[in-house]
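**Q** Pasting the structures here.
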Structure I
Amino acid sequence: MTWAPTPRLLAYPWLVAALLVTAIAAGRPELAAAAAPLTVFLLVGLATSRRPQPPGSRVCISPQRVVEGDTVTVTAEIALPTELEVLEVGLPLPSGFQLLGPANPTAVRRGDGSAQSVVFTVRPVRWGEFSLGDLYVRGRDDFGLRRFEMRLPGQMAVRVYPRSSRLRTLIRPTRTHVYSGSRVAVQKGEGIEFADVRPYVTGDLIRSVNWRASARRGGFWVNDRYPERNVDVVLLLDTFTHLGPPEAGTLEQMVRGAASLASAWLRDRDRVGLIGFGGILRWLEVGGGTRHAYQLVDTLLDTQVVFSYAWKGIDLIPVRLLPPHALIVGVTPLLDQRIVTALLDLRGRGFDLAVIELSPTPHVEEAGSGTAALARRVWDLDREVMRSRFLRAGAAVVPWSEGDALEPVVAEVELWRRRARFRGH
């Protein structure tokens, strides 16, 4: 807390002294008379000015979990000191928030009671975890000779989730599990998706009889169907490298894409896990349900790029994080050889793999001429060779440029995988 003189208190004594000196030097008593009111003002003001007690405060933030673009209400209750009639209250906003109202700072005047409320409405424009709720208060005495400033701590964590895109197309895994879900299995069984008709055998249910086929073929024929099962999906995020500005670039794009993919799979009752593979290994085991969805997004908010020279392979990943028959979706700019080797190793061990390549091209400067242009050409050819290695291994690689929609990219991955399955048969 500071209780300091204002510019008025610093300037008035000099003004009084200047008037008195000029009055004596020039023999003008009227100048001394002009200094009298200022002198009285200073004396009375200093005599009545008292150091105020620290104001009490209570801050309430609602809600504390929001999605980008939603509004957050910060309600501050301030107990004004008896020495001050007006208090200015300011709310410092972290980067990523914008104020909707009222003015910041805003003046709070003493009313019938000593406690007054001020409500700030803010809007988060970027995902992440932020500290919000600190207040700065400022006031002056009745004569404006001294100012009071203080910071009132009231930090509370506000988690802002990325706004995910709603995907209508998802990557279809090669294998499903025995648990009920929304994915059509390859094997025939009890379900609602029609597969084929076959002759009736003992033990078939009467409800499975296809009466039209039976009448046409002169015997009992029944319908075969595909059962609905769920799948395990592991999102493997590349946290070795980052291109672009700190609050944008490939990290921003990767988190938004992973959030959209995870929410779509969880909505279809699939199980989703997360691995942040980089300088620090972070993970969340596969799971489903509403609670797991919040845990997954909270893990995404903590995703960050950690620089490291150490060589890391998939042997560092706990076995339980990679369930059998799981679909592994790599989200990476494919700039670090460690993530490339890890993905190819997973594919070599028989895991179902798809790669969404975060295109680094928008974050790379255009080459001019001469040596720079040749180096850029060699770099592009090297990346083409790397993509061909994934394709030869049977893993789809589709680039996703910043600013483009995710759904066409997912649809292209699924189209490539369907063609690969068709060629395999």
Structure II
Amino acid sequence: MHLVRSPRRRRVARLAVLVLAASLLSGLAVAAQAPDTQAPAALREALQAAWQHHPSYRATEAQLAAARARFDAAGQPLYNPEVELAGDDEGPDRTTTAGLNLTLDLSGKRRVRRDAASARVDQATAEAKLRRRDFAKQWFASWAELQTSQQRVRTGERRLALVTRFGELAQKQFAAADISGLERDLALLARDEAQAQQSQLVAEQAEAEARFRAVGGAPELLASLTLPSDALPAPMAPQTGIEQLPDWQAAQAAALAAEREVTVARRNRVADPTVGVRGGRIDYGNVQDNVVGVSVSIPLFVRNSYRAEVVAAQADADVAVAEAERVRVELDADRRRAIDSYAAAQSAWSRWQASRGTDVERRANLLERLWREGELSTADYLLQLKQTLDTQLAGAELEARLWRSYTDYLAATGQLERWAGLEGTP
């Protein structure tokens, strides 16, 4: 019997070699061309500790251990020998024999199963890297959200202090008959509204802290660290393809593993013979003689040819190849989106920082002076103060969006793990 390797199988094998070479070259190019920037040391240490103490890390390590164990199992011989003991008693004749049977893997099932298990180990490794990358994205996004909520709470506290003080001044002005009762009531209503809004900001901060702790974050360890937003580099067009991204590597590894499962299914259609030897003794009354025998048995795949398993495996391989192509298209589109979004967020952040309208203290003092001098009515004062504080709150949200887009940009260009200090870690 001659086994013929299909042209499709050869194409996939050559594709796997090309993929591996492209991934290595991409990694070298990224190391040579990526800017030498990393997250602050405290952030890197906190993220590494969060990852290594999170249940996702243990689950990832367990999945890798399972894939490696299956690879070891696939490398073991398929069949164990069988010992057969038999005794016949027919009238005056008594026969006693002992035999040993062994099924022979003549079609190379063990080798192709080991190759398929090796591909599954590569797939598990790529998926582990993907989960680690996604964890880093979620951790940084949660931390930025927590930082934003804390800034908004501080801004809200400043707003509450300003309108409370303004309410006290309004009561004094009303007592001195300098303003009307309507204006005094308007100031007190603004104070009550600020108190209600502050309670909402505090609740949002508690929710953000809970989400950060859910990914292993420890806010108390990073309490003194602020977002280094001014030090973020400008976006750069990637110099390499998407081959270094864990999303693509995981999809491609899954496609290769599925193709190897097709080969396993085809080899399973080949019947393996069982060879047996036996020896014993036969008694004819008072006469004894030795018995020696050899047997060969081959299963006949007549009722079930196992062809359906091959068709199913081939269909699974086609699905995996199509899925890898879908991932490639989506990664290319997402990379463009991430670069454009980060560029827009950084530009908006730069403009916001350069605006004089973001100086809350200066604006608040100016508005109060104009109100005291009678150049602003109470309604105008509260309206402009609200606009000033809303701008400060919007700035905190803008900074959070800047960090979210920067994290997406790093992930889409394959730089997140190096920036976060997770490259080369388990």
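**Q** Name the one structure among I, II that helix-only ellipticity at 222 nm (-39500 (n - 2.57) for each DSSP H run of 4 or more, over all residues; to 500) of -24000 was derived from.
**A** It must be structure II, since only it matches.
**Q** Thinking of I, II, which structure, once relative contact order in percent (Cα under 8 Å, 6 or more apart) is computed, gives back 12?
**A** For relative contact order in percent (Cα under 8 Å, 6 or more apart), the value 12 is produced by structure I.
**Q** On FRET efficiency 1/(1 + (r/R0)^6) of positions 125 and 141 (r between Cβ atoms, R0 = 41 Å, to 0.05), which of the structures labelled I, II is highest?
**A** If we compare FRET efficiency 1/(1 + (r/R0)^6) of positions 125 and 141 (r between Cβ atoms, R0 = 41 Å, to 0.05) over I, II, the biggest value is for II.
**Q** Of the structures labelled I, II, one was used to calculate Rg and Dmax of the Cα atoms in Å, for residues 213-276 alone, giving 25.2, 78. Name it.
**A** Traced to structure II.
Read-outs: derived from the displayed coordinates by stated rules, not from any lab. None of the values given here were measured: they were computed from a predicted structure. Cβ atoms are built from the backbone, for glycine too; each structure is taken alone.
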